[in-house]
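Following this line, the structures themselves.
Values quoted throughout were computed directly from the atomic coordinates according to the rules given, and no laboratory measurement underlies them. Values in this document were obtained by computation on a predicted structure and should not be read as measured data.
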Structure I
Amino acid sequence: MSKPLILASRSKRRIEILQELNLNFISVDSQAKEIKADGKHSIGYLVKTNARLKAEIVLKRFPENCILAADTLVSCNGKIFEKPLSKKHGLQMFECYLKNRSYVWTALCFYNPRNKTTLLNVTKSSIKAYSNFSPATRKKLFSLVFEPKASGGFSIEGLGALFLDNIQGSFYNILGLPVHDMLTLIEESGYSFFSFLRK
């Protein structure tokens, strides 16, 4: 069996996805200081840079393991959304999603310890919120689905499915870990994805 894959993330959803795939992995918090959206860089640049940064930090602790890092951001109506700064900010995000199609960007970074190289890819999906709610339902729904620790402020899972709909692209990208692109990245690095399965 290969050494455990190191997931440079403590994201609950990413951990659950790898568990569902029956992968042999260890989840590690990179504690990286991510580059924030400041209007100077594109969203693609931000997610790629942050994913690579997370991998490089964890690499110092696990130089002989394959490392998978990810970074996800959301854009809506020309604005880049990270984790909400406050509940008021979350409400602004919510209203933007109800009025516009939003886009979810995830960069994956895979470190290959055999040749000490990294590969990156970026996945983009879009989603349109269902907005035909009464004001009372809209207010109640926001209070139930707001997630202050989630990139973009909300999840499509659970009650979030009531307002997040009409996905174009990878569903798993919306969750923060596009599994098909992950498999491709691992294979392009010279590893078999199946070598990381738990026996």
Structure II
Amino acid sequence: MGFFPLDDVADEEHPPEAPRPAWWGPPDDEIPVAWAHPAVLGVSDHVAVALLGADVFRSGIDLRIERRLRRHSMSRGDWARHREAFLGRESEDTPGRLRYGVVLSNGQRVLDGAHHGPTEDPFTEPRSSVLIRSGGGGGGDDRSYSTTEGLWLWPLPPQGPLDLVFQWPDLGLPEAHVRLDGTAIVALSGRATCMWPDRPAASPR
């Protein structure tokens, strides 16, 4: 026996956790099915934005977006302005900010981040489809920047065409539409793998 006595370790009980609302973002207990569909959304002399594809889950899809910024002989002032806008340091009510949306095959338009107003409870299930940015990462230097991010669409869209809409006027990229095969995407959802089957399931709607 050593000089120091053993510490008492409290055996604390941890109550079962409630499932995270499915509309908040991609589930953390599933392995999605990758759907590759690279498409350029917008490109200028200094900025490019592209769709890489999607991660398909049982309850929704996470569209994968890549953004790139290059200095390319830009002045110091212009570079600083582009970099601030590129890194998302714009007000949410800036007219020329980066915006995403989708049009479902039933005609419903879903705007990025528009599912809950300031007075609504985020724990209350939305009455319509949701499109939110689901995080990512990136980096850069004094010559270029690149980032990746996701767009979580919940619930799974209806079968048929799915239009992704994009614009970023502040960085010279006008509104653009890319048509995706919603039927092919939804067909992959049943192949997503649940890692912890004993975990309470969130409502897929």
Structure III
Amino acid sequence: MGDKEKVSEHEAIVGSVRRWLDAVVVALDLCPFAHRELAGDRVRFAVTGATTETQLLTALRDELAFLSGDPSTETTLLIHPNVLDDFYDYNEFLADADALLVEMDWDGVYQVASFHPRYQFAGTQVDDAENYTNRSPYPMLHVIREASLERVIADFPDVDQIPGRNIRLMNRLGKEKMQALMQACVRDASPSPSVDETQKRL
């Protein structure tokens, strides 16, 4: 694949993720903190071409270093469409991501949240609607600043109620509705004009 085709593909991927954030995460208020950072253009969308777990760890290391050097960027969504398509493999990889934080002495500074097209919570069936609280168009690692998370949690009432509320919402909307929303995110996605610079770096 040539450079132009690769950039075009990455633009489409970022467009799908942006659409998911707007149409699902923000519109359904799954994360009450998301809209402010998106509106302030403080979310970094990074698509990696990693095809192995080792390459993905390197990409994650690079993103952690980027965030440490750029306080204007609040958070990174590291999207990895070519590796860890299987959710169980992805779930096991999260331990490696956490180990990397410890290795780089950034445990307690950053945390890695998880989103995957086939996300499945323990104790659920694969088709249960509640799994859509953490399902995304592509596998991704969400790198969050711990200090920022602590601040917004302190300012938000009843933050502990968010997961349960989201589960009830997913179950009320149902699997078919959530499937349709996710499919629309891919179908209706428009390219991101800012992804080109990110992909040159990656």
Margin query: Can you rank I, II, III by relative contact order in percent (Cα under 8 Å, 6 or more apart) and just name the one with the largest value?
Written below: III
Margin query: If helix-only ellipticity at 222 nm (-39500 (n - 2.57) for each DSSP H run of 4 or more, over all residues; to 500) is calculated from each of I, II, III, which structure is the one that comes out at -10000?
Written below: I
